[in-house]
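Listed after this line are the structures, all set down as structure tokens.
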Structure P
Amino acid sequence: MTTATTYNHGVTWEEAFGVSQGYSVNGTIYISGQFSHDMQGEFVGEGDFEAQTRQTLKNLDRVLAGIGVTRSNIAEMEVFLTNPQEHFEPFIVLYKEYVGHHRPAATLVGVSGLAFPHQLIEIRAVAHTG
């Protein structure tokens, strides 16, 4: 029998939406789309792309740590930007700072909107435990 491990930030809307932030099974970790919120569930950085990106990546790190791994275990990232023409280059600078010498597979997608009207970025990822 396979046992899955989950991680949640502990914010109220996780239960309301029926999601886990991280779901680890058979050595693979599936990470729900992370966005810019604090640990009380309040949105951070309205109108500030860098602040939103840094908080989103911090939340991604929390999920990884909650499963017991680090960003070097990320195999793939999928990034959603509401304004890719304006935010592509600033994102790449922050992304390279975040991943360092690690080079996971990555996809960047421009979208017309995300869950919250002031949300500029969301990042989902797949990582591994080994």
Structure Q
Amino acid sequence: MNSETFIKTIAPLLKAHGFKKSNATWRRLQAESIAVLNVTKSPWGSGDYYINLGTYFLALGSLTNPTENKCHVQMRLALAEPVVALDNALSWFAARERLSDASRLADSDSKKGLVFKEVRIST
């Protein structure tokens, strides 16, 4: 599946879960954060793409429409069929919806290179 097909397929699924789209980025306001999902095409023109996730904590910044690279916690999701990718993304977002959740996961996430310093020291 190429990026255009993936985007067309996942867009209505994300919308049904309260995400709003801007280009190839979707955002959803959560209790203490903004969940961000971005689909990025490979820069080598191969048709490959990447699914980037991010959680931006409202207590740690003032952005209202953060891009995934500005999120306090980030990860690249493994490529999968849209329904599977959505389920994986929703689970990841739910586990990091609150700053206390992300702080609790900070040690394990840090080992994977996912957490910025602000999350580790915030609680």
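Each reported figure results from applying straightforward, stated rules to the coordinates on display, with no laboratory input. Predicted model, so just to flag it, every value in this text is computed and none were measured. Cβ atoms are built from the backbone, for glycine too; each structure is taken alone.
Brief remarks on what is shown
- Among P, Q, structure where FRET efficiency 1/(1 + (r/R0)^6) of positions 41 and 57 (r between Cβ atoms, R0 = 25 Å, to 0.05) as derived comes to 0.35: Q
- In this comparison of P, Q, the computed figure 31 for relative contact order in percent (Cα under 8 Å, 6 or more apart) is attributed to P.
- When distance in nm of label points 7 Å out along Cα→Cβ at positions 33 and 97 is computed for each of P, Q, the largest belongs to: P
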